[in-house]
Structure I
Amino acid sequence: MPGSIATMAWGMVANAHHKQGIGEKLLKYRMQQIEAFYPGYEIILDTTQHTYGFFEKQGFVITAIKKNYYGEGLDRYDMKLIC
């Protein structure tokens, strides 16, 4: 459905398991499920300055940055998937 949006939230991997490909597999699985159940939907999410680079590597682009949104020194990065 044109103009429809799917929002991702809380797809977290424990620090001890970072850099093992688990987060990428989890994200790709979630993206595949959205495509299967909601084909053509735009995927958006928000994250912080600490993790936005991970999502950029998967094709997401920054659409807005809100300084100190989550608290002092913790910025919100709004992102969307560009297919």
Structure II
Amino acid sequence: MPRDVLRLILGQGLQLVGAGIVLGLGIAIAISRTLASNIPLVNGADWGAFAAVAGGLAALALWSCYVPARRATRVPVTTALRHE
């Protein structure tokens, strides 16, 4: 039962994180290509930086979802249902 709660909370959080990373990477790539075409000496495809930032944000978001999910597994089910 606690594993199901953990999976539910992490799954919902990571769906939002995944959507945000995909949307953010798309916007970042579009902006970097626009800047590269308008400003000389600007590299528009710094894939290492994109990967590092996306990976760092994903790790931070995973930790931010895991801590409250872990706390939620410690609450007895009857107490949670009673306060619902």
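Only the coordinates and a few stated rules stand behind these numbers; no lab work does. What you see is a predicted model, and the numbers here were worked out from it, not measured in a lab.
Taking helix-only ellipticity at 222 nm (-39500 (n - 2.57) for each DSSP H run of 4 or more, over all residues; to 500) from the coordinates of each of I, II, which one would give -29500? That value comes from structure II. Looking across I, II, the calculation of Cα Rg over 2.2 N^0.38 Å, for residues 4-43 alone that yields 1.31 traces back to I.
Comparing Cα Rg over 2.2 N^0.38 Å across structures I, II, the highest value is found for II. When relative contact order in percent (Cα under 8 Å, 6 or more apart) is computed for each of I, II, the one that comes out at 48 is II.
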